[in-house]
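Here, each number is a calculation from the coordinates, and none is a lab measurement. Please read these numbers as outputs of a predicted model, since none were measured by experiment. Cβ atoms are built from the backbone, for glycine too; each structure is taken alone.
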Structure 1
Amino acid sequence: MRVVSVNVGLPREVHWKGKRATTAIFKEPVAGRVVVRTLNLDGDRQADLSVHGGPSKALYLYPVEHYAYWRRELPEMTLPWGMFGENLTTEGLLEDAANIGDRFRVGSAEVLVTEPRLPCFKLGIRFGRNDIIKRFLASGRTGFYAAVLKEGDVAAGDAIERLGRDPNNVAVPDITRLYVSEKGNRELLRRALRVEALPEGWREYFREELAKVGRSPEAEATAGPGTSPCCT
């Protein structure tokens, strides 16, 4: 497993559908070693800290293997590294091989897998098309976020080494499935709630979903909409 590209970007103002928006999704590859800090990479920032960034989303990793799929799906587009807003374009580390709570050494930094990426309208801005959000989520090719346990530095070509595996065996795609297609999977909901690395927003959402399981149709009809984890 290795780092293919290190990508950073600063917030910029753009116009989208007649409105102004500020986004840092335009990441570009950088050469040399980049310092990995608790909240982000040097030279990288998030535009809206209410839904982006923070300790549990310090880094966004996206597998290089997915680019071949998207180039087939979107043959008219040029897709440089960093196109999905990822900080690290990686090789050999797909979502189904990463459990929430797994620890990795990336360069000289140590990171913890925390959650899949749920896209918001800013991915549409980056691609210049509305359909990418649904297509991205439906593809299951979400990439994932990581918290920084130990600061260090990273460069393209650095090895990625697994340091520890979470024993609950809840992989990144399991969280996505619980959100998209398996809301009533009681066993998986319970297992996900045992993962200490899962951010509180997800935990609250899954507790609400678990409470719905077995609820009568009448009670379900009168229940509130619940809390959904923020898109990113």
Structure 2
Amino acid sequence: MKKAHILVVDDEAGIRDLLTDALSMGDYDVTTAEDGQKAINLLRTQKFDLIIADINMPILDGYSMLERIRGADDQTPVLILTARNDRKDVATGLRIGADDYVLKPFGLEELMLRVAAILRRTSKGATEIEHLTCGPIVLNDQFHNVTFNEENIDLSPTEYRLLQYLMERVGKVVRKETLLSAIWGIEFETNTSVVDTYISYLRKKLHRDGFEGIKTIRGVGFQLLAPRE
């Protein structure tokens, strides 16, 4: 089996070396870049399975790099590293297309689990269920698109996976811990708000024209309900 190829982007040599050693021991191929611009240059000639990128970098920071990548319709999964503990900063990264984040200083075990989870979910083949419907929402997995009353809805890869998971379980209450495991591969106890953040993104895009089907079950999780006939 071909090894996953990971691009590590960080202006700190110590962090690049640490991640290179850890990822290499995890049987991944690793390439490094010291800033966002050099990473962009590498992406023009090489294909990667995952990008691990710091936010605070000279020349081209992680946010700008991510915006350029997604602007070029490059959907390579991105795990951001940030020392900023402000939820707004984390939310910015997720909103512009990051798949997950790890706060500095980080534990290598947690980071490696996140890496494995992202690669596991992004390397899966197409689901057997190609067409899902919930009221005005239609998800066509064959073409990887979502419509609301026949209007195309632009979703990030993570938003799409979260919606698909809920649509496969319409009417059922899905625990937050279950979503963390299924969508983000997080199997350990954590106080991350990433599920709530992405649920809010879906509501902004899909709660319209009287439809408000994504329900919060306080203290438990979330439920997608089809409108009553």
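Given a computed value of 4.0 for distance in nm of label points 7 Å out along Cα→Cβ at positions 23 and 151, which structure among 1, 2 does it belong to?
Numbers: 1: 3.0; 2: 4.0.
Of the options listed, only 2 reproduces it.
One of 1, 2 was used to compute distance in nm of label points 7 Å out along Cα→Cβ at positions 119 and 207, and the result was 3.8. Which label is that?
For distance in nm of label points 7 Å out along Cα→Cβ at positions 119 and 207, the value 3.8 is produced by structure 2.
Of the structures 1, 2, report the one carrying the highest value of FRET efficiency 1/(1 + (r/R0)^6) of positions 79 and 103 (r between Cβ atoms, R0 = 30 Å, to 0.05). Spell out each step's value before the answer.
Values: 1: 0.50; 2: 1.00.
If we compare FRET efficiency 1/(1 + (r/R0)^6) of positions 79 and 103 (r between Cβ atoms, R0 = 30 Å, to 0.05) over 1, 2, the biggest value is for 2.
Match the computed value 46 of percent of Cα pairs over 21 Å apart, for residues 71-174 alone to one of the structures 1, 2, and report its label.
Matching structure: 2.
Taking distance in nm of label points 7 Å out along Cα→Cβ at positions 167 and 191 as the criterion, which structure among 1, 2 has the greatest value?
With respect to distance in nm of label points 7 Å out along Cα→Cβ at positions 167 and 191, the highest-scoring structure among 1, 2 is 2.
Looking at structures 1, 2, which one was helix-only ellipticity at 222 nm (-39500 (n - 2.57) for each DSSP H run of 4 or more, over all residues; to 500) calculated from, given that it came out as -7000?
Label of the originating structure: 1.
Tell me which structure, out of 1, 2, gives 13 once relative contact order in percent (Cα under 8 Å, 6 or more apart) is calculated.
Here the read-out was taken from 2.
Comparing Cα Rg over 2.2 N^0.38 Å, for residues 55-110 alone across structures 1, 2, which is largest?
On the way: 1: 1.27; 2: 1.11.
When Cα Rg over 2.2 N^0.38 Å, for residues 55-110 alone is calculated for 1, 2, structure 1 comes out on top.
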